[in-house]
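Read through the structures below before going on.
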Structure P
Amino acid sequence: MRIVTGATEARQTVLRRTPLEASLPQSIRDSIRRVFGADLEAQDVVDRILDEVRESGDEAVLKYNREIDRMDPGVSLEVAPDEVQEAYGEVDDDLVDALKFAAERIQAYHQRQLEHSMRTFRQDGVGQIVRPIDRVGAYVPGTDAVYPSTVLMTAVPARTAGVGELIMTTPVRPDGRVSPLKLVAADVAGVDRIFRAGGVQGIGAMAYGTASVPKVDKVCGPGNIFVTLAKKRVYGEVGVDGVFGPSETLVVADGRAEPALVVADMIAGAEHDELATIVLITDSVDLADAVAKNIEASLAGIDRRDVAATSLGARGGVVVVPSIDEAVELASEYAPEHLCLHVADPEAAMANVRNAGCVFLGAMSVESIGDYTAGPSHVMPTGGSATFASPLGVHDFLKVTSVIRMDASTARNVGPAGARIARAEGFVGHARAIEARIGGRTSETER
């Protein structure tokens, strides 16, 4: 693993972001050529699929399920309720219990978040009403790799917020089967309906609606570059929770940190995705050397070893800086999805963190627990968007309606200034509408 010295070199190397569109592996480019008969860029693929889904609905969704995911013809789009119940028989009881335990933790956290979130109020003639979104669509990626945790981390906050109807789209295996583990997680999380629709066609089906898939008010959930670009394209016609890229883990550690635990957290981050970014920032040359020397050996026995090794080789690294204060500043500038603080005083370091999806305070606050059972959603901002965005939460599923109710006294108090501003903007009709309530000139000739 490469070691770089100083913030300037780090920004130019391990902490330098590159456009995801430029990172399409050859296997994906080969698949694009097979499906479309041409060498297309990712955005072109997304545009073609979305245009067809908007025009042809179910027919287009089924077409791309066949051509991309190789789903057998004749398999229905919607997963039947009895398939969901049968899935329980294919999942170990202890795993079902673990999913229920995680769901309870996620619900409890988001219930507290709801209690501290936006509230309905009325004061001085104005206020707001906070209501949940009517219908939300959750996209859950994965066929070979299955992510029941993402089902929980997306659906449970929506349910806690009071969303009226929650649907889910997900890619399927060629035989049309959705992983039983994913189905059980959806049932535990309270998903109402599940549809076989992977990638861009799944996003399009929820955004535009088809004969089978109801149109939603907001699309949420992570996915690959194609899903990300599809969410960007449909935003405005529906809401989206965010634009998510590959996972990111930055570890800030001082000389007292245990190298083995730092390495463990880095490998855990790396096995998410071949495009994941995994970087240690430290003020200790000894720690940097120990981590760099031991990380390769520590990959032994990891099922996703090749994924982790690719990630660490391409986007992994160690940065040595003069102080932990500078390490935290550099990490905040990068604005990572996950920020792990393996330092003697994590609370003090946390006080200087400006941008991060989630901060893990101290060596015992394991990022991996955050992925499953801590409580906060693991759907978090990536690609530097933590400078302006937040982790998925109940706020993503609530909307605010402003309310104005004024009596005559209040209108007379606040109206004159409004009328003057309206006339300055050339909106005489606005001014007259105000003046009709509070008195005053009613035409341009009045003085």
Structure Q
Amino acid sequence: MLTAAEAAHHLGVKLGTLYAYVSRGWIKSYRRRVGRQALYRRADIEALRGLVAPERGRRARSLPDASSWVTVAQPIRPAAETPAPGVIVTESAVSSIVDGRLAYRGYPIEEVVEHAAFEEVSLLLWNGERPTADAAAELRREISSAKMPNPVATAISAMGDDAPPLLRLSAMMPSLAAYERRGEKLDRTARARLIISMLPLPLARKGRAQVDGEGGMAERLLRNVAGAAAADFEIAAMNRVLVACAEHELNASTFAARVVASTGADLYASVLAALCSLSGPIHGGACDLVEQMFADLDHGMRIDECLEAFAREHRLPPGFGHAIYPEGDPRAVLLKQTAATIARRKGRKLYEMALKIEQAVFRRERLRPNLDFYQTVCSRMLGFPAGSPAAIFAIARAAGWIAHALEQYANNRLIRPRMRYRGVPLRHWE
């Protein structure tokens, strides 16, 4: 058996490329009975080496590096056929979903949520390896001390206090880009740190623009948006929510960020594109729909009436089901545990209602909750106002968007997919 470092050295590739080979199923990793280190069979590495190692000055059969990007069109099929689901369009070393298991840079989501802070996860996603304690502390300080530049604050203020949280986040991106144009030009790393530290600020309640203390993203959101005292258990719960939401392979918003980055546009534009993709109800709007469902139940609607209404409209209950996780979303399992922890300290009403909804949906539809459901439950239990869960998701996911944009810049090719034409046959204008 070989360690990851030994296997990568044997293949002559970087660790990120090795992890990409695992995520694509080209090789398999194994776990020790004691400890969490991934191991690789020497025979598997030798077999793969015959495909990727140079022979007589050239490669026998070329496998692309994890950082290389090739846009692959679906194969042309008869019009009557439907395209195969899950078409692979590229490769990445940022995260993987294999057999229903999610991992960030090779680390299982269960371990990351349990042990890592959001700042550590952000740097892990951006740089590929676990950061030092000093690096994570520095990013935490930047987040806790961030102040919105006056021109940016003026632009956000002009939107009015009733502007939806996601719209406020979106408006900040071009404002930050314009502000940077007037001052010192930042490199991509500095720009990433600026964006992530600024994102909580448009959500702050009046009079709560500054943070008391030196907490990171979790504490800043709790103090300035939820208005909570930020007890240790609340900070830990908020951190788990942020980490669980930080990255999820090539979803719609991440793909939007990568497409924009592939044109050479800056990080502000990439994050803005991702934020805009969340305005639709299918990807980013699920949290709002979950909130509305709880509000209807609070106003006297019975659960069975609520579910029947979704059925009549041929809609799934919001926050349930996931195409990638037919056996259940592992992130929802983790955040359900977090919700139970919050309930022991903050009251069980919302949590018990969530359990009843989960049971009713499973009996009726055989669907399990996804991330949006228990992320919304946790956020509202922690005191965040209506409309906040979707924005909290966006702030957390920005770490992943930035990671994918940085990966795209590193070895860029324009992402230009193809479409299958299904219109009228060729004709002439006469």
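Derivation of every value follows stated rules applied to the coordinates shown; laboratory data play no part. Predicted model, so just to flag it, every value in this text is computed and none were measured. Cβ atoms are built from the backbone, for glycine too; each structure is taken alone.
Comparing distance in nm of label points 7 Å out along Cα→Cβ at positions 163 and 379 across P, Q, which is largest?
Evaluating distance in nm of label points 7 Å out along Cα→Cβ at positions 163 and 379 on every structure, the highest lands on Q.
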Top of P, Q by distance in nm of label points 7 Å out along Cα→Cβ at positions 187 and 363, largest first: Q
If helix-only ellipticity at 222 nm (-39500 (n - 2.57) for each DSSP H run of 4 or more, over all residues; to 500) is computed and equals -13500, the structure in P, Q: P
Structure responsible for 1.5, with distance in nm of label points 7 Å out along Cα→Cβ at positions 27 and 299 calculated and labels P, Q on offer: P
Per FRET efficiency 1/(1 + (r/R0)^6) of positions 195 and 419 (r between Cβ atoms, R0 = 41 Å, to 0.05), the highest-valued of structures P, Q: Q
Top of P, Q by distance in nm of label points 7 Å out along Cα→Cβ at positions 107 and 251, largest first: P
Structures P, Q, by distance in nm of label points 7 Å out along Cα→Cβ at positions 131 and 371: label with the highest value: P
Of the structures P, Q, the one that 1.7 was derived from, the read-out being distance in nm of label points 7 Å out along Cα→Cβ at positions 91 and 227: P
